[in-house]
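For reference, the structures are reproduced in the following blocks.
No value in this document is a laboratory result; all are computed from the given coordinates. Predicted model, so just to flag it, every value in this text is computed and none were measured. Cβ atoms are built from the backbone, for glycine too; each structure is taken alone.
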Structure P
Amino acid sequence: MRKTTKRILSCILLATACLALNLSVAALNPGDLIDHVLATDIRAFIDGYEIPSYNINGKLGIVAEDLRGYGFDVVWNGDDRTLSISRNAYKVTSPAEISEKNTAPIGTKIEPVLFTDIVTYLEGAQVESFNIGGRTIIYFSNISKYGTYLYDDNARASMISYDNHDFKTITLPELPQKIIHGGGEVGFYLGSNSLEALNNTHSKGFRVIELDFMLSSDGKPVCIHNWSQYYSNQLGSVPVTAAEFANVKIFNRFTALTLDSLVKWMVLHPDVYIVTDVKEDNVNMLRHIALAHPEIIGRIIPQIYQYDEYVPVRAMGYSNILLTLYRLPTYFDKVNSKYNAEFAKKHRLLGVTADATLANQKFVDTYVAAGVPLFVHTINDAEEQQKFFDIGVTGIYTDYAK
């Protein structure tokens, strides 16, 4: 009897709550205040492209209409005041402009969230929506079903990959003692970034190889240190197309590598990892690689050169990332080993790369104490290499595969 009475009371309470909720929603009018946007340092990314986001009651919201530039169709029907969103077959085409970062303390109320009578559908299913500044907002989590999703608290970022990258996978089986620089030597030539250099390096048992990347005149990654006649009589200071570059003879004798030909070589050599040294527009170049060849992204080790490059590069799906110090803005940034070691540890980087001139015992000890692998470049002399290993350096970059 008591159980029956409890069930009846529970049903009454539930019905009352539902009625109250319905009455509450019914009582709201478009434009009524229902919440506030709160200041946050969390950012949202789709395939490595940031999308403007808002903190609404602890959840990230995004502008529904912005999704048009991120691979979605968004259709407005003014007759019945509905917004219909559906995934299309396209990649990100025109990411929204990101406004300046809000500097208000986290949690500060910065903008009203208003009730809207616009009904929003995602693939035909209704999703909760709001009005912020005349724009329709839905939760970022609503679109997580379209790919792999990860929230990285250390990076303070929510990430979605349409190519279903396994964000959590660290694929490098072990840290290398030697990273072969510029593809390695071939004959008497160094830094050729050529097919012959790769073959020579691989034949000698080395599996982590650094290559230089530039963008061709038609916007495709190719492997070269810079546009210069030094590398071929067929080149000058002006970029050429990727197709033209494919026919260039490096040092007038070796086979030039485009991204496509490099990937074909990597397919034939599945045990190799490529460290990128991008000479300009690093984030854009890495995005080109990730979008053109997502199948090899787990075997690409990007070097980042600024702290703020980490989040977008991680959001592209790269998991083995090196912080390389030589392009940091000031000398103090480069020698600030405590900060750089903490940054690498916090973000679970593969390691930090520094110029050999910085790597004294005190500098190295900071990384050893933090448990962060430290690599130095570029060391070719065997005795000098051993000196760095003796003081605790994890690995070295070298031109010679020996």
Structure Q
Amino acid sequence: MVSGSSARRALANRQFALLWGGQSVSRLGDGVMSVALPLLVLQTTNSSRDLGIVVAARLVPTVAFLLLGGAVSDRVSRRLAMLTSDVGRGVVSTVLGVLALDGRLGVAGLLWGAVCFGLFDALFYPASTALVPEVVALEDLTTSNSLNRFSGSFASGLLGPLVGGVIASTIGVSWSLIIDAGTFVVSAGCLIAMRATPRPASSGSNVRSDIRSGLSYCRRTPWLIWSIAVAGLANALVFSPLAIMTPLLFKRVLHSANWVVGVGFAAMGLGGLCGALLTMTRRVPRARVRTMWLAWSAAPLFSVLMGVARWTALAVGCAFVVGALLVVGNVLWDSLMQAEVPADLLGRVSSVDWTVSLGLSPVGVALAGVMAGVVGVRATMVVPALAVCVSAVAVLASVRSISAPDRRASEAEN
């Protein structure tokens, strides 16, 4: 069981405490921006198409350079890779914030900023996944991942959107960019305060060969490649589009005030918070892969209910359940990868996961923005979510090799 004592033990580890604390502050800024970015675009052009394009503009360079970012993170200090990313994103947020406060930030500036963020994200994602098992013991991985998801749900999903909604309704959304820049400064400071982490052992090959070896490992590992593939489909069609479908649902369909958009995002964050607490207080399930897949399969069903909701309270409640199910699945997924994948491959394998998971997301987000204006917000949310749920359950029921890690663990116990 992952208990309060194991959480205290993980946070007593200075390296992990600094990493967790800095990233928690950075995630607060992410939550503020989840509300600010849609409102900035909508107040500039009032176009759902432009909103989809701006969100997609951050995802495209991320996907394009993730494999390279994974190879780099398996060659240099992962702490240094994260620090470079935080500093870069802090500079971009500062520039955009100054332009916004001066009244000179338009859609072109937001697009430029989104692209820059996407490039730094491509380095950050695989490095952050691979750094955790370098600073915590194997037995503390589930606890550490639960704490990471907890802070992500609380700071990015709950507190950040609420703060973002307050900022938008008081001093103005432009200040959100300056606040976001400040959170990157704090995160970078925590990384600097950590002890230096070693470079991973050299593979002795070039970057292209390193990328191929990561892809090859994923292809010959069924539980990895099937999970990555179905997660990519779900992210593209359902979960990534929620970044724009949530504000569109509350503003254009349910005719809610600006602050309710923040509440909608916060409900998903609160659900994630509860999901993280659940994984911290319950024994790790024996059927880790199956439990993870069932959680990920159920989340789209509640996206359907959210899409057909006639009342704001029901939509908010569905967002809560979606957030909880996603985090339960994600904690199990993080721990599985970090425990099952060889350490010298973890950055590259993580980059494959991020690449496939996010690969179609730019298209999905942009398409959702267009389809919302053609067939309506509700249909754009409901139809893809149903398709993903049916597909995931069908694969889980028919592909036995997906549960190989569970069978190995059971055989080891016997």
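Looking across P, Q, the calculation of percent of Cα pairs over 11 Å apart, for residues 258-305 alone that yields 75 traces back to Q. Once distance in nm of label points 7 Å out along Cα→Cβ at positions 90 and 386 is computed for every structure in P, Q, the highest value turns out to be that of P. Supply the structure label, taken from P, Q, corresponding to FRET efficiency 1/(1 + (r/R0)^6) of positions 274 and 330 (r between Cβ atoms, R0 = 30 Å, to 0.05) with the calculated value 0.50. This value belongs to structure P.
A value of 4, 19, 25, 21, 14, 9, 5, 2, 1, 0 for P(r) over Cα pairs in 10 Å bins from 0, in percent, calculated from one of P, Q, originates in structure P. Comparison across structures P, Q (criterion: relative contact order in percent (Cα under 8 Å, 6 or more apart)) gives the highest value for Q. Here helix-only ellipticity at 222 nm (-39500 (n - 2.57) for each DSSP H run of 4 or more, over all residues; to 500) was derived from just one of the structures P, Q, and that gives -27000; the source is Q.
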